[in-house]
Structures are given as C-alpha cells and as structure tokens.
Structure I
Amino acid sequence: MIIYAINLVTILATGVWASLWFIYNTEWFPVIGGALGLGSFLAWIAFILGLLTDEKKKTLQRLVDEKVFSNRHFLWAVLVINALLLILLPSVNGGLHIINASSAGSITLKIHKAAPSGDPLSIPNPPLFIAPHDQQKMIFPVKFWGSDYYNISASDAPDFETTVKSFTRKTLIFPDVAWQQNLLLIKPSSEQEFANFNNDSSEYYLKISLCGKDFNSCNIRYDGYTAHTSYSGGALLMGTEKNVRLPNALLQNWRSLGWPADLVAHWSRPTSLSNGFFLDHDHRSLKIAVLDSEGVTEYECRFELNKEINTLSNVELGQC
C-alpha cells in the first residue's frame, strides 16, 4: 500500500509540474491538454477504447494498477522522468515572454541565435507575428546550465541582442525593449534651424565624434563630408543599420511641445547612419561639427550624453 501511495503521488506531482512548466514557458499547453484528454490527434484512441466492454476496461485498469501503481520498480522510472523534467529540460532551455504593448499594429519578429557571420547553423526561426496587446511565450535552446545570446529583428524597430538563460523566463515588452540600447538621435533644435539646413542655396555636412571626459580623445563616428552626404535638416539615427519609426511616446512629446505636425511626421522616420554607436564610461560626450560646402567648420556643438548606458540619447543641433 505504501508503494501504491508513493507511485500515485509521484505520478500526480510529475504531471502537475510538467503542466506548470509548459504553461509558464510556452503556448503548447492547449495541444498537450488535448492529447492528455485523448482529444485532438489522439481522439482515435478514445474511440477505440469506447468500443471495449466494461469487463475489458476493468481488466485494463487492474493491469495498470498491478504493473504501475503497485510496482516498486516503476517508481524508479517515474523518478528518472522527473529528473528529465525538473533538471534536464529547463537546464538546456530558456524562455522568452514577448509582449506587444503597442496599440498601433502587429509586430513581426525574427529570432535566431547569435553566431559568427556566415555560420550555417545560425538559421532564423520562422517569423513570429504578435497582434496589438497580445503576447507569446517561447523556449529556446541554450548551453547546458548556461545561457546564449539571441538576435531579435523587429519590424519597424531597431534590431537588438538579448540573453536567454536556462531555468529562466525573460520578459520583453515591445516596442520599448528595442530602444533600450546605445542609440543616438540628432535633429535641429528649432523650426528656424531646420529652415537654415533645408534650403537650396547652401549645403551642409555633419561630422560626429564620440569623446571622453572634457571632450578629449575623440573618435570620429561619422563624416558626412568624406561620405559626400549632405545634411538638410532631417532626423538622423546612429546605432542601427535600418531605417525605423521612432517610438510613439517621443513623437507625442514633440507634438505636445508645439512642433508642427508635418515636421514631426518628417522626423518620425530618421535616416540611419549605419555606424556603431557604443557608449561606455570613458566616452560620454559628443561633438558635432557643422561643415560648409568646402568642408570648413562653421560651428561646433558639444553635448554631455545620458548617464545611463543602453538608452536613446537625443541631441538637437543649434543648442550649442
């Protein structure tokens, strides 16, 4: 009787734990629950069992009672299954809980393990579509009892990298999470400043340098004059390789400050400069030189950037 009780409790605990793990980390439980209830693709088994007589069903039940619940050797099999579910499965998988907090529209995500360029094993998973105010829970393979980096490419948002750890579920709230990285946004500080850049009679270029304390040891991150790319007052974004739409909260803030709607719309999709923009504790200052058509510096702006790393830095030309 003791073996019977131990087997019964252990089997019940195994099923409850496995169900909770799949409910917490994945969207698979409706399929698993349907299978456990002999529904879905296992409905045929339920149909065949329904054809058996009551006597045959009782015989099967007695067989299960004898070979499973009353069998001391079966306990070891259940313990091995528990070890696989409790230790092995979570130790080689990490979870991501992805929430689309936007009401503007669906997001499309492509997620794949970060790997050296050209690695044939770095194959993206199928695109993931998440409707507004919806969510998805997924698991991804990681190193045994460790973690791996995954690249996430989001529609209309900067690409970014996140860590997936074993035994852990990480929550990512879009679109905010895509902007929590080293990014630099540049635009004019006023309508007059925009008009000065956006005219046919003059041509301007920008040279952007990332500097250390007191603006020493500067590294040029972008030189528009050398690249033969003039500047006409548009918004520029450094730190991402694709042109994306700015967050709605930022655009709404500009409107609340009295910026004309057409100018906000013009700046809502900044041009990506495709240059790495890496902030660290030794480089927290920015120097932007405005050059004329001959490459001569007309004036220079200096900015102290946000103290926090992994955030969007917003600077305005003209506030020098």
Structure II
Amino acid sequence: MASTNIKKNHIHSFDLIRIIAILMVLFNHTNKHGFTLYTFVRPGVSYWLSIGEAVLCKAAVPLFMMVSGSLLLKKKESVKETLQRRVLPFTIILCVMYFLQYLRLIRAQWYTSFSIRQYISFLFGENPIVTYWFLRTYLIYLICLPILRLFAQNMTDDVFKLFFGIKAVLSLLSIIEIAADIPVTLSVPLTDDFIIFPIFGYWIFEHRNNKFKADIPVLLGVLLAASVFAHTMYQSKGIGEACFTPFVWLISVVLFHSIVLLEFKNDHPALKTVGGCVFGIYLIEDIVRNRLMFLFPLLTPIITELGAANVFVAAVFGVALVIIVIGKKIPVIRFFLR
C-alpha cells in the first residue's frame, strides 16, 4: 500500500527525464571536445556520433519545459499563490546565483571592481555566463503560468493537434529556408519554446497512450534524418547548429512520450534523490566543468576525443551530484532546490 501511495505522489519517469536532460546539457557544454567535434574531424565514426549526440542533446531544454508543464499547468493556484510559491523563490535563486557568478568573475579579473549598476547589467543583459540564459527564460515562464494554465486546462484535442501542426509546418519551412536559401519571415504567436513545450508536456502526459508503440523507431528515424541533414548542410554550406533546430521539437516530444509511458511499480529512492538534485547540478555545473577540464588531455589519447567528452560529462555529473546531495543537508539550500 505504501508503494502505491508513493507512486501516486511521485512520478519517477520525470526523475529519469530530468537526469537524461541534464546529461544532455553537460554534453552541449563540451563545445569542441564533443558537441561541435564534427566540425573538427573528418567524416567517420566519431564524426557521425558527434552529430547524433549534438542533435539529441538539444532536446534538453524542451524536456525540462515539458516536465514542468506536466507538473505545474494542471495546478489550481491563484495569481498571488503562483507569485509567492513559484516566482518569488525562483527570483531569489536567480539573483543569488548571478551575484555569486558576478563575484567569481571579479575575482578572475573579468571585471575590475564591484558596482550595483554593473551587477544589474550583468543580471539582465549579456554576460559571460551564457549557460544561465535558461534561468531568465524559466522565470518568464513562471510569471506567465496563470495565463498558460487557462489555456492548457481548456485546450481540446483539436486545438492541441493545431498546435502540433503549426510547429510541424514552421519546422518544414525552416528546413526549406536552410536548404534552399529561401528567406522565411513567418512568425506565429504562442509558438515560443517557453509556451509551446510546457503545453506539449501537459497534454502528452495527460493523454499518454500505451497503445502507441512506435516511439523508439520514430525517434531513431528523426535523429537519423536530422544527422544526415546536418551533415549535408555543414559539408555544403558550413551551417552547423542551426540545422538541428527544425528536428529538435519532434525528438523532444517522442522521447518525452516514450519515457512517461515507463511503469515504475515500486519506489526508487536513488532515482528520486538524483532527479531532485538536477536543478542544483545545473546551477553549479559551470564551476565544476571548468575545474575538470584537465581530464580531456588525459583521456583523449586513451579513448578518443568523443569518448573523453562522454566520460567528462559523467565526471562533471558525478562531482556536481555529490556537492548538491551534501549541500541539500542545509535546510535553506534544500528549500530553494526542492
């Protein structure tokens, strides 16, 4: 009976999605050692695997947003409750983490001295901590939650299919634009990632279908098509990451659907613990990653550069996980990383 209650209250498939997504984020941040390795090597096994992993890891942010949409869009909260429970704590996290990163860059002499004006500019403008862009995007999403809930909770199947179709058409137009050099300036309201992916996640989770068994073949097919397209465009036009975008949304949707169908009949404390540390790992991965860069010259001669990139990702994940598990013993940190 206890196992059944746990299963009702906690969704282990979301833990698994979060873990996969943060590993994707870490690979995305390997840059020339993994994510853009295909631009430095000749076509071969490492080249194709690098393209495939690069395409796949771009699904990280959509997966995070779909999990969030699944959990938050169904809740019945007033605007005041949303601001107090969601927006305010996250705003504090954002300001504190940007402040700590700002102090870190002053120590590294990126900035000459501290000033409030400079910190505000650092917080809201462009800054060297490019990996934190997601924090600001997610804050906008949280602020818009009351509006998105009204839309999601009253959305019919036909409206969702329309959303899906619009995204498919926009992606097709993007492929044509890249391949044929035909400018496409079409802009459709409500198709921003911070809007459409939470809605996708909410609808897919609420309407998940165990009868659909083609997730993996579809995922592999789209991934192969994206890799071939990226290869063709890079070899012929020198276009890299932009070629991934038209395929990422479908890869994300199929991967999300395939994982939420997994049945966890028993409680998995380890999976729950690791899944609960993912946000914290994201906040500190930049620091851990820079500390572990020495691993690349040690590993590359032994297991190739792409192999080294994947081991490096596992190492960053492991070290950051240990730090966050220990850090969450402190009540204040546990509250904000819950």
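Each reported figure results from applying straightforward, stated rules to the coordinates on display, with no laboratory input. Everything quoted here is computed from the prediction, not taken from an experiment. Cβ atoms are built from the backbone, for glycine too; each structure is taken alone.
Supply the structure label, taken from I, II, corresponding to log10 I(q)/I(0) by the Debye sum over Cα atoms at q = 0.11, 0.13 Å⁻¹ with the calculated value -0.84, -1.05.
On the way: I: -0.84, -1.05; II: -0.82, -1.18.
So the calculation was done on I.
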Taking 15 as the value of relative contact order in percent (Cα under 8 Å, 6 or more apart) derived from one of the structures shown (I, II), identify that structure.
-> I
For structures I, II, calculate distance in nm of label points 7 Å out along Cα→Cβ at positions 155 and 195 and state which one comes out highest.
-> I
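Quick check on the output: -23000 is helix-only ellipticity at 222 nm (-39500 (n - 2.57) for each DSSP H run of 4 or more, over all residues; to 500), derived from one of I, II. Which one produced it? Can you show the working numbers first?
On the way: I: -8000; II: -23000.
Label of the originating structure: II.
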From which structure (I, II) was FRET efficiency 1/(1 + (r/R0)^6) of positions 19 and 267 (r between Cβ atoms, R0 = 30 Å, to 0.05) calculated, if the value obtained is 0.95?
-> II
